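Below you'll find a set of structures to go through.
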Structure P
Amino acid sequence: MNMKMKLASLIFVATITFSMIQTVTAATFDHSLFNRILSEYVDHKGLVDYNGIAKDKNFYAYMDSLKNVDVQALTRDGQLAFWINAYNAVTIEKVIRWKPKKSVRETLVPGVWISTNFFTTRENVVAGKKLSQDDIENEILRKQFHDPRIHFAIICASMGCPPIPKFAYTGEMVQSQLASETQKYLNSPRGTRIDRAENTLYISKIFEWFGGDFIQAAGSVMNFIKPYLNKETLAFLNLNPKIDYIDYNWALNAREPLK
């Protein structure tokens, strides 16, 4: 074997070896327990049976599995799916423990919903750190991934949020799952509403609160929205209606009162 052939052979072996190492080190995380929980305890409207989840040992096993994960060992999509599921699981766990009567933002004053403690207190260990939902959303998902579709995947346990799906996100499916959930929300009464009498398109408050995320991704909020809209809403938008925001509904997304 001449020198050129030997060199080519060495490069080939090195390439195969490197690919194998990449395959081994690109770990995956098993979200099947959370998938089972969501498929069993979330109905087709996105209402959650928190009382049922509270009695299911599989949910607590999943919460335990989140505690010491080496997230950096996952693929980028694997990390994205992990943090979305972690946000949703932490939110569910807090609802079960806090037992809010009507809203996760309720205060000691009946009917007044202003508190944000539910989202800011660090009570759950995820990937080796005590994190709140705000930590996961603002310090990890928004800063690291710059994908505004996460706002239609992380669920704040409220009726104004996108309904929580009956499945867990996975690294293999997260891109298509995000696209599908974004489209569903934007074509639902929670995401967009047409008022022809007032010549107004009402859109979710999410676009007011996190407008910068959508502008950064698509140049403007409307540029982001348009590819996801159904024909009727897109045709109305093309008539240059006024834009206003839908009042956000902070009522708890529970199927029944918490016990």
Structure Q
Amino acid sequence: MPDHSNTSATTSRRLRTTALRLGAVALLIALWWAVAAAEIWPPVFVPSPQSVWQQFLDTTGLSDTARPGWAGYGLGEHLLASLRRMALGCAYGISGGLALGLLVGLIPAASTVLGPAITFLRTLPPLAYLSLLVIWFGIDEAPKVWLLLLAALPPVAVATADAVRGVPADYRHAARSLGTGRAMLPWRVLLPAAAPEILTGIRLAVGVAYTTVVAAETINGVPGIGGMIRDAQRYNQTDVVVLGIILIGLSGLAFDGLLQLAQRRLTPWRGRV
């Protein structure tokens, strides 16, 4: 029989958590409105929530403006362009990070050769090699995707290598004794056992890529949220800049929520004895 008391307690806890989060957001907006209304700083520095909301209506075409959108594109087009670049860069970066992490974690010689290169790449800020990517690949989509790929790859590679090394040797011995071949050992034993740490690395990689998307779109980034922010900054349109920042943050929260859901579904044993 289902335990109704546990279900009720879980529901109550989720409602409290949701109420606290909504209260925190409401408090933040109230503080923002109060600071803007007090005019401590000019609106070009701190735009009001009403101004940002109006820009949202204008750029989405929900208001009565004659030319909705920004730089010839609607807000949805800007957001979809950025998300497409994010999806491509993260997909390639995560795939490459998993492959490199397995090599480094399983083969000592690969760790010696590739480990310093991964660490070197991980310590570089994205803007350090953006100009080089533009020289190599031009100003179209390729340098943007490559930049996001290079931002997402190192966290996944490091997390995968450390997780694979941390798998107990008993797991390998048990799998071999049950007939698992060397070629299938990484896929049937090592990756499933290391999945929680790898998924954490993927969450970090997506977060790093999100912090890089504005830099990736500084070069010919329209349509794109980063390009929209860059273009609005040139004309001191702070309300559009704030709108873009909010959209990047909200979409990042949505992505992270999906990754947390996948983490709970794929590794339900994590955190349990």
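One of P, Q was used to calculate distance in nm of label points 7 Å out along Cα→Cβ at positions 137 and 169, giving 4.2; which? Going label by label, the one that fits is Q.
Here helix-only ellipticity at 222 nm (-39500 (n - 2.57) for each DSSP H run of 4 or more, over all residues; to 500) was calculated and came to -12500; which of the structures P, Q was it taken from?
P
For the structures shown (P, Q), distance in nm of label points 7 Å out along Cα→Cβ at positions 41 and 225 is largest in P. Which structure, out of P, Q, was log10 I(q)/I(0) by the Debye sum over Cα atoms at q = 0.07, 0.10, 0.14 Å⁻¹ derived from, given a value of -0.30, -0.57, -0.99? Going label by label, the one that fits is P.
Values quoted throughout were computed directly from the atomic coordinates according to the rules given, and no laboratory measurement underlies them. None of the values given here were measured: they were computed from a predicted structure. Cβ atoms are built from the backbone, for glycine too; each structure is taken alone.
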